[in-house]
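Next up: some structures, all given as structure tokens.
What follows draws every value from the coordinates through simple rules; no lab data is involved. The model shown is predicted, which means the values in this text are computed figures rather than measured ones. Cβ atoms are built from the backbone, for glycine too; each structure is taken alone.
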Structure I
């Protein structure tokens, strides 16, 4: 068994990756020193980061999935850590904080993979949908009762020095729900739309109550993506877009009516007041996006400072830096341009495109339809959320407060990024995950997994080949 694992993990690519990132660690250490960052904190983070990098490449080699996907994720993580050491150069506990985030996120990813393989992959579709819906409802109720309001959203649970953004975990539940609805032939196209709409409305209601609309925008965009990928009937799909356009028009009209109705009134309360406040924030963001100079000292201040930071960055970054609000999270991308230059910023964008391209390939290699949906949801979530934040922070679209995967500061966001990445790697491996069980104990039965459930059993090419290899291995 030891020889088997050694052959699978200790490959040429594995050692090349480890050596490459060792030199990258040295290179970014020099960058941090030149840019006046916290080099001592960076040196303290290197060991936990190397543990994460080694685990990622070892797992990728073990399951024989696409190396470029993991390389892109780890490169983004390296850039993110570098930027945090530059931006938070005066933070006293930066080493402890970033090390804890990395190790806890790695542990969370391992636990989630085990939960999926041992529990979630064995549940029947209807049972899983009930469980996910119940957990989503409990999450919102928990936030309403025990949540902490930070930056206008009651999305956090705080216990002493520790905090968790619970709405980040709802993203994982959202992926599981939609994957098991849209990728199952147990439901007609119409019923899929009804179930997806019901779950979306549950999240919309919860988001309004806690005042957190950024994640809901991502959910809406990716629900449309699921419809495009997994609705077979063109008539139904056209109907969806027609209804969506009608609802969008009604939504714009409703927002305008609510703003007119609530303007200057002091008798609003409860749910109506929450809706009015959300509509008011949307109007403010739209106005400052179109013309940030209309309120340069308040609502438009962040956008103006971001544009100034971008203008002084140049190709390789500038040593003449200005202070940016929430530079470690919301405006991390303009901060990258200012400190490291346009070239590194473009590399970040290219890395997310690589994640999308290889994520699509991994989506095609998955074991069954439900797992195809989980991979698609995770890949598009990472890509869409990050690109929306990149475009928003640079002024190309309206700003939303969502994190850039692997780069923005935040333990919960990093944890969810690690979990989604681990699920993508695991589920894209075809049957090679099962080979690990066979190598450990050839007589042990494989974990129960749902077979492909689509009309044409859409198991990917790699999955088909690995299944044949598994059968031959068992015969030997």
Structure II
């Protein structure tokens, strides 16, 4: 290669061989650049130092003496790296140059893995340091100063990547801890407040499954959160157990009470006291609902027994009511026939006969018995009209033949005659004053007589 040829290295910026020679001529400058590049993540440049390919021109970086000893150029001169006795000196120098290129390739691979994010930054950092530590004694021929600068660049990049990975791990650890903290708080709320036992229990199991998928929390924090979560689950299970134990007691009490209600319902099923018993069944239903639920396997059977007793009673009552309704319907027809007779009674044709006919008809009416409720008012109203007609005729006859009224008329007439006689006698005797007094009293009694006669006449 001539001094004008370039050395491309791994996609980096090309530099001329002349520049590389200049850098080789001033190794201290290369060392300072390498130290600057490896000073920390904040000082890492965007472009890595260029390392020339040693095998292109091994003589630039070393030599083989007449005794076969192989030397590499270093900052303060040269350093023996081995010997070559197997062939031509150029072959030996090329051999050690290829070994340098292998180290160069190893460093470039570490750098590529860091850039791609595929490698472990910490492992890359360890590997790069191992390469750097071995450069002082490495049996290679090449630009050791440039390779050291490249290794320092990789070390600095790896350190920066390690810091970023640590920040990412810390953030992920904090995020995972926050997720578990949220799950713990939800579990504690369920444990302290929820009475939706099934859904809350399902949710706690789901929280446990999710918990198992969350990793990366530091051991101390994880153990503290787990103890809280476990305590919350235990508290929920205790509350749920106490609830269902109390529920079992309540259901056992409800079962006993419902057995009592079933026994009473079955006893009442043969009763013929329809109204009272129907009312009692209504009360029993209210008591049944107030008793609460018994255990399911018992509750259904008790309910069937209770309903069967009710159905038996109401079926008997319905049958009895059907018979009664048929009887009442027949009674209504009989009473319609009696009403037809009653409405034919005419007091004007004979009051006493009318009274006797009505009396006998009333006895037959009572003997017939009850009628359907919806016809009671109609039938009783028609009979009452006949009774009022006969009673009105009787009252009118009584008023016309009242002895007391006739006696009062006779008494008033006698008093009128008496005072008229006194007036005539006084006038004959010439006693005008007494005559006028007697005439005035006669006039008064005459008015009363007229009123009494009018009352008798209008009865």
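Points to keep in mind about this one:
- Of the structures I, II, the one that 16.4 was derived from, the read-out being distance in nm of label points 7 Å out along Cα→Cβ at positions 110 and 414: II
- A value of 37, 32, 19 for semi-axes √(5λ) of the Cα gyration tensor in Å, calculated from one of I, II, originates in structure I.
- Once distance in nm of label points 7 Å out along Cα→Cβ at positions 142 and 198 is computed for every structure in I, II, the highest value turns out to be that of II.
- Of the structures I, II, the one that -24500 was derived from, the read-out being helix-only ellipticity at 222 nm (-39500 (n - 2.57) for each DSSP H run of 4 or more, over all residues; to 500): I
- Top of I, II by relative contact order in percent (Cα under 8 Å, 6 or more apart), largest first: I
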